[in-house]
1. Match the computed value 16.4 of mean count of other Cβ atoms within 10 Å over residues 56-63 to one of the structures 1, 2, and report its label.
2. Out of 1, 2, which one gives 48, 30, 21 for Cα extents along the principal axes in Å, for residues 192-303 alone as computed from the coordinates?
3. Using FRET efficiency 1/(1 + (r/R0)^6) of positions 208 and 288 (r between Cβ atoms, R0 = 35 Å, to 0.05), single out the structure from 1, 2 with the greatest value.
4. Output the label of whichever structure in 1, 2 has the greatest value of distance in nm of label points 7 Å out along Cα→Cβ at positions 88 and 224.
5. Output the label of whichever structure in 1, 2 has the greatest value of distance in nm of label points 7 Å out along Cα→Cβ at positions 24 and 256.
6. With distance in nm of label points 7 Å out along Cα→Cβ at positions 160 and 272 as the yardstick, tell me which of 1, 2 scores highest.
Structure 1
Amino acid sequence: MRAEGDAPVTVSRLIEHTDYRNQLLEDVRHGLTAYRKHLPSKYFYDARGSELFEEITRLPEYYLTEAETEILAEHSEGLMARIRPDELVELGSGSSTKTLMLIDAMHLSGGSRYVPIDISEDALRAAAKELCATYKWLEVEGLVGDYVADLDKVRRRGRRLIVFLGSTIGNYVPTLRYSLLRAVAAALDPGDLFLLGVDLVKDEASMIAAYDDSAGISAEFNLNILRVVNRELDGDIPLDAFEHVTRFDPQFSCMAQSLRATREVVANIRALDLAVTFHEGEEIHTEVSCKFTRGGVEEDFAAAGMRLDEWLTDSEKRFALALGSHA
């Protein structure tokens, strides 16, 4: 427990649990009855999914974490010294080395408040617990909600830096990416800034390896979305009937992940009173991981009402951090 006088820790909801469940019901019904079946990638991240993703970030094939960490190690203190935020608002529940570097740098510049926003309450509580054990001075306010729909509900405590790390922005197709960036722009006041992690376009072999590792952790992570559907909606989709598939789409510069049925399956989603047939070879699209260029990020920022102020890359130019502000 924290000693008397230590900074507070809270986890509260911007979205009611009933709203989350209703959204899940709608998304699963729509996705599994579509001509091309799909499920939103945000449902990967229950407690188990968050653990698996942390494992992925430590894999040798997953260069993104190493590259982004290199940039932050070199630039965090300088960025925070210039920005001097009172609060760090993170889209996602961070407890990784990257988040710790930003929190350390924020403390040196005088800030003391950390606000992670995540759809998974389990992930938020786990991150808050870890951070509390490390930083007795840090005020943590975890918020359960959706980045796009709920960002405008986050109460402000002075100048803020909003961060979205790990190239999670790549999971958003262009229309949803625009909505997210518009929500971020609307949440920025004069003096506020937005720090965005983006994975850069590179050779196809390196990109494929990052999403189809030899240890099979990426495959297990992909399958976790079916575990979530089964648990939350009383389903009986057999996980052993699906295999992990990843491919590169050069037209959109995106990696695409899916789950392919290895045999014909009829599964029940009892909460929806729905029986779903998966034919052998049929795929459930689960995630895109788009790759970026500086010019593309500048265009995306401009369309959302922001400008690109700074562009930082790792030594091998595999990854970039884009610092933006309201135009």
Structure 2
Amino acid sequence: MTKNLVIGIDLGGTKIYTALASLSGEIIAEVKVPTQSTLGVTGVRQNIIRTVERLTAETGLKGQVRAVGIGIPGPLNVKEGVVYQAPNLGWREVPIRQILEEALKLPVYIENDANLAAIGEHLRGAGAGVKDLIYVAVGTGIGGGLILNGQIYHGAGFGAGELGHMTIEPDGRPCNCGNKGCLETLASGNAMVQKALDLVKNGRGQSFLAAAGGEPQKISSYLIARFAAAGDKEALYVLEAAGTALGIGLANVINLLNPSLIILGGGALKVGRFYWEAMEKEASRRALQAAWRQVRIVPAGLGDRSGLFGAIALACQFETPGVSRQTS
């Protein structure tokens, strides 16, 4: 039987998004399930396996899959197949390629999730035809992918693009990476919730606390956004503070790399215009004006499928005759 299909997986802090696709990158079937990172590597591994088994069973195409591409948050080694650190998954030094290959009996290729989202947008989305672009994923955490001169830039140890871990506030909130005041602690979806919880602890934010049934753990970035849209001043404060922090981070990136395009993706961007407007205002204020005039900041053209299409492309690339399994 000819094996002419691949599996693409976008592994995030909150969900696993898996698709079965053709070698031309067209999606045949897809499924999303919760990541359940608190279950550890073994639990997440099992959830990944279930998504693959579900798609191949439902389509009856199990025997036609030739490779798997997976995007994983955090620094990793694409040659060795090891995740060095994935703060929002609680992983350190995890040989994920070996783990998944043993379970799935298929070749598995790994890459940083934001890098794959950058590839997806570069091939099919808002960055099609653009040689130099930065992709920034704003979700549970914050990640980034750099495409320079049409190629993913990995850095010396495959760790380039970790924009969420640039220091913005030296004595700020502790980050899961072990640092303090990272961009991720100030501008991500989790950061918005933490800012709202800080208000609640000080006796404020009562409107969205009441909407959460009086249970602080049920406050979400989307709940905050709903109140901001209705004009709630404290909700607006939360979104604008997060957007301002993101603007500072993007200004640093603009001044360093002078890109022509920055693409913003990730679930946290669904909080609405107040976050985006605060980001643009701060980025324009802090970036060097010569660089600011040359850059466009746009939303991802593929929505939450950016990383998924990148993962599919990863699997297809390595299963093309003449292309080496080892990346540079």
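1. For mean count of other Cβ atoms within 10 Å over residues 56-63, the value 16.4 is produced by structure 1.
2. Source structure for this number: 2.
3. Max of FRET efficiency 1/(1 + (r/R0)^6) of positions 208 and 288 (r between Cβ atoms, R0 = 35 Å, to 0.05): 1.
4. Going through 1, 2 one by one, distance in nm of label points 7 Å out along Cα→Cβ at positions 88 and 224 is largest in 1.
5. For this comparison of distance in nm of label points 7 Å out along Cα→Cβ at positions 24 and 256, the top structure is 2.
6. 2
Each reported figure results from applying straightforward, stated rules to the coordinates on display, with no laboratory input. Computed from a prediction, not measured in an experiment: that's the story for all the values here. Cβ atoms are built from the backbone, for glycine too; each structure is taken alone.
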